[in-house]
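Listed below are the structures to be examined.
Each reported figure results from applying straightforward, stated rules to the coordinates on display, with no laboratory input. Here the structure is a predicted model, which is why all the values come from computation and not from measurement. Cβ atoms are built from the backbone, for glycine too; each structure is taken alone.
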Structure I
Amino acid sequence: MDQATFRSELAQQLRVDSVRASTAAGSGHPTSSMSAADLMAVLLDGHLRLDFDRPDNPANDHLIFSKGHASPLLYSAFKAVGAVEDDELLTFREFGSKLEGHPTPILPWVDVATGSLGQGLPIGVGLALAGKRLDRLPYRVWVLCGDSEMAEGSVWEALEHAGHQQLDNLIALIDVNRLGQTGPTMHGWDLSAYAARAQAAGWRTIEIDGHDLEQIESAYSDAEMSDGRPVAILARTEKGKGVSEVSDKLGFHGKPLAHAEEAIEELGGQRDLRVKTAKPEGDAVPHVFDTGSGGLPAFDEGTELATRKAYGQALAALGDRRGDVVALDGEVSNSTFSELFRDSHSDRYFEMYIAEQQMVAAAVGMQVRGWCAFASTFAAFLSRAYDFVRMAAISRADLRLMGSHAGVAIGEDGPSQMALEDLAAFRAVHGSTVLYPCDANQTVQLVAAMADLSGISYLRTSRGAMPVIYPPDEEFPVGGSKVVRNGSHVTLVGAGVTLHEALKAADQLASEGIEARVIDLYSIKPVDTETLRRAADETAGLVTAEDHWPEGGLGEAVLSALADRPAPVRKLAVQALPGSGKPAELLGQARIDAAAIAEKARELVSS
């Protein structure tokens, strides 16, 4: 058959298989899949350069289904290229099936997990940045977006950043099918409304009938002729296209078709067409950045330095030694000190401006291609990107985050800037690592360790300068702790700012004849259960102190470790909403300073 007929039949096959898969599952989103079937058919037949036999080929194009609920269409496409067999397609959503309700990288052709709307395009920006500035390879990033998710603020961040960076290797396919889950979308079929937004951000836009195969072909060919701008193809489509019972009708979102056999017949019946996607030409080799030698920064004991500054110095030194390390920042690099990396490795530094969702998404996109990405901003502002972190864990991403200016100890800036939830938030992320250093040398060693960690890792740093208490050659294994002061009467547990308060409290207690053991719990997750349990067995109890709300932070990590030990624990944390003031005033008000720690320790010893 000729190409036009083949593409038409392939599109119908994608629709039929989307119906079949969701019918077999008894759930799913066939109508959302059917609207974009023509877009996918033309993409597969001639435009997507992806070797399905070699998913790790660095020259492969990348395809992201930002509208991840249209997974039946994606899996039907995988069947059409021969990557998935028909019997596996019909295991969609079954327990143990790789064809999950929304795509995840358990499949080698899926880069990231999608399904939380508004994430695919921002991650596509990260992949496109990797292609242009890091890999320096000519692959394209194709992102299928739904019109409903265009209301997400993260999409605007992506549009702005892609336009600013002139990512002409990024093509957004926007499936404008007019209908959301509960009603019409904000702009309906007004393609010009979407085009104006994209154009304002520096994109080239192409408006088409998303069911006209010739228009789709022309749009793709045009998009591939780069003029230095990213391209948004705005396709007017019908949700449920091809089946009269559901086409452009409300009430069918997220439901298998009630009359699947009739629908398949209306679509022309089952087919078993195979399409061979184009493969990248030649053997592409990603760019490799030159590296030198040199050690990590080292600081003399007794000197004072903010851990946020030690982070910047450590990251810059790490960049000297490892060409795969890249850094991103949310326009606070002179506070997080990632500017030190920028100044020494400008070609691997990415300014993401005040767009924390885009910053985290870009880091996720870069790590898809194997880059070791560190992203930093104020700890409080990472909460804006929390859903991206959550989804990054589902993507099995390796992501390194640094949050500075945490807790009441930041002082005068007040509560809007004080992260008091971050330890709990990052502890709750699946497979995460949460680290909280108390001095510069510890910070350096933990930053270096993060580069080799898998999963989501988070480093909490402090604004104010703190004394260096460890020698430069001290080792800090992830999951460990340090007994900084030995004692047999009571145990004081802190990290970061409160570790220093615990040491002051131990000095006060020592003058009273009370020997306090002080544990630096720099690894909040995983936590050093053995050391904590030993302290519980050998002393009268534990006092925990943290510059954090009482829920979910250091204290609760300790309590979890002692779940099977009947040990008394007194937990000090920030209880009342703080205001502005000097750090010492705010620590005292919150009752997490040395005086409060010593008071609780006395109570334990005397009880």
Structure II
Amino acid sequence: MNPANTPIVEPDLKTVAELAAQLRVDSIRATTRAESGHPTSCMSAADLLAVLVSRHLRYDWDRASRTPDNDHLILSKGHAAPLLYSVFKAVGVVSDDELMNGYGRFGSRLQAHPTPALPWVDLATGSLGQGLPDAVGIALAGKRLEKLSYRVWVLCGDSELAEGSIWEAIEQAAQYQLSNLITIVDVNRLGQRGATMLGWDLDAYAKRFESFGAHVIKINGHDLEEIDAAFARACSGADNQPTVILARTVKGRGYTLVEDQEGWHGRHLPEAFANEAIRELGGERHLTIRGPKPTQAAPAIVQDSEIDDELAPPTYEIGTAVATRAAYGSAIVELGRRRSNVVVVDSEVSNSTGVDLFAATFPSRFFEMYMAEQQLVATATGLSVRNFIPFASTFAAFLTRAHDFIRMAGISGANIRLVGSHAGVEIGTDGPSQMALEDIAMMRSVFDSTVLYPSDAVSTVALVEQLANRTGVSYLRITRGAYPVLYSNSTPFPIGGSKTLLTSGNDHVTLIGAGVTVHESIAAARILSEMGIRARVIDAYSIRPLDGSGLRRAVDETAGRVVVVEDHRPEGGLGEGVLSALAEGTEAVVRLEHLAVRNLPGSGTAAQMLAAAGIDADAISQAAQRLVNRD
């Protein structure tokens, strides 16, 4: 690094100017070596990050994971990863060799967009419009739960301000008075294919942010004194508002040939151009510079004066009709009583999802995101960064709006628990716009996800308990209607398992359901019994991971006859999961009937909707008869 190998701590602005030039040069060097990347997007923001990291970002780089009061830096414009990695070189945690030979290379932790493969990166970014929403969750944790003084800095690009999620985020940040959240917008005027919507119109941007409740500071993003003063003002938190710093910058700043020129987005500089640019910037530098350290305070203990220590775990009698959403609400309160890091996020439907009791019992650990499902998932993701256990709930159909946030949470390795209520045609009269029929497919496709669909109150309580310790993205699907309790309270429900509810030991056909279709399968088995057909009924409550070996064994023992029934579209749901499991090998020739929602539903009672979709007890029994009679 520097000749003495001693970091320069909190340097003067003259030295910061040298650092900014180094960041530009290193961004060019890395992208030219990799023949890939976004150097011009890095060059516009180099002055901003040079001032931030050397004078305002409070971070102990030697104890990154062990200092709870470290500031957070979120690169929302993730395509500027070479700039971030150049910062990591400048503070001495990444070597020049790794930067030059690792960026964008197979097997390297310096991926083309940042991921938590690096210990200084909280979240994967690169899908624009997500860094700021995620940062809201981190800032909420610091201000409302941990009572720590860390700040959350977010570097956004101006193109991503076209994303609605940015405005959802800033609105929530203002609602919760997150003065510890500081957004820096690199307004360099140029997007991927040309000029952005507002170009350099900082006044228009300012009006929009102010209308959502933010404190706005407008600066020249290449004037180090203005940047330094703006950051100092933002750190004061005097306005009890989130701060947005609008920095007018020039894309490609530092190399005359590409400055403010269209056609250079996402293009590395050819070697001859890169050499010319480095000369124009004054050549290579290898400074090691560090800013202030945090206080290293311990986080506060999360408490609620309303906690009821006498609250008993929810228990249920077999045969009692209970909606799984109600059981979820009771289970999450009990979990919250025992674990102070359990938090709940909801989107203005807590009286329907069952978490209104949690909100009343633990108000400091409940966060209302209103009708903003993208922000719902992002808040949960941010809270997970600070090791909270977030449960985020809404109607299952509306989670599809946040699919990209769920996808990115999987890439980030975030530990979040999503709960979708009112699933399937079972909800009845509300009609198809409210019926989640694609949610299982969506969630099964997320990297390393867990998908659970309990059929009764007891299994719901048991699965909620296990989700508290589950890593990755988890999804719990719960239903609107009340259905009979099937299991005793002591029944275990391991994730990856299934339950056989009915069997004679000499069955003709296997019926596999999940959630509401388990109850329909039980009713179908009774119908079949009157015809002399013995049906085995399996509750596949764990859809991912699926109990493949158990299902294969059941199918083998029923001569390959199997009916899979689900309140979901046929594509990507339980049926395809079962087919994948059976494809791994069974002894019998598989003869399968797959019942799913293939029509466009309308409105009606739950019974009418299940019948119309062909997934009720009558349809199941008829499918089983076809299989048996086929022999």
Original post:
For volume of the Cα convex hull per residue in Å³, for residues 281-592 alone, which of I, II scores largest?
Top reply: II
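Quick check on the output: 2.2 is distance in nm of label points 7 Å out along Cα→Cβ at positions 337 and 401, derived from one of I, II. Which one produced it?
I
Comparing structures I, II by distance in nm of label points 7 Å out along Cα→Cβ at positions 233 and 441, which one has the largest value? Don't skip to the end; give the middle numbers.
Details: I: 5.9; II: 5.1.
Looking at the calculated values, the largest one is I.
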Original post:
Comparing mean count of other Cβ atoms within 10 Å over residues 289-296 across structures I, II, which is largest?
Top reply: II
**OP:** Compare mean count of other Cβ atoms within 10 Å over residues 361-368 across structures I, II and report the one with the greatest value.
**Re:** I
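Rank structures I, II by mean count of other Cβ atoms within 10 Å over residues 177-184 and report only the one at the top, that is, the highest.
On the way: I: 16.2; II: 25.9.
Structure II comes out on top.
Output the label of whichever structure in I, II has the greatest value of mean count of other Cβ atoms within 10 Å over residues 473-480.
Values: I: 14.0; II: 26.0.
Largest one: structure II.
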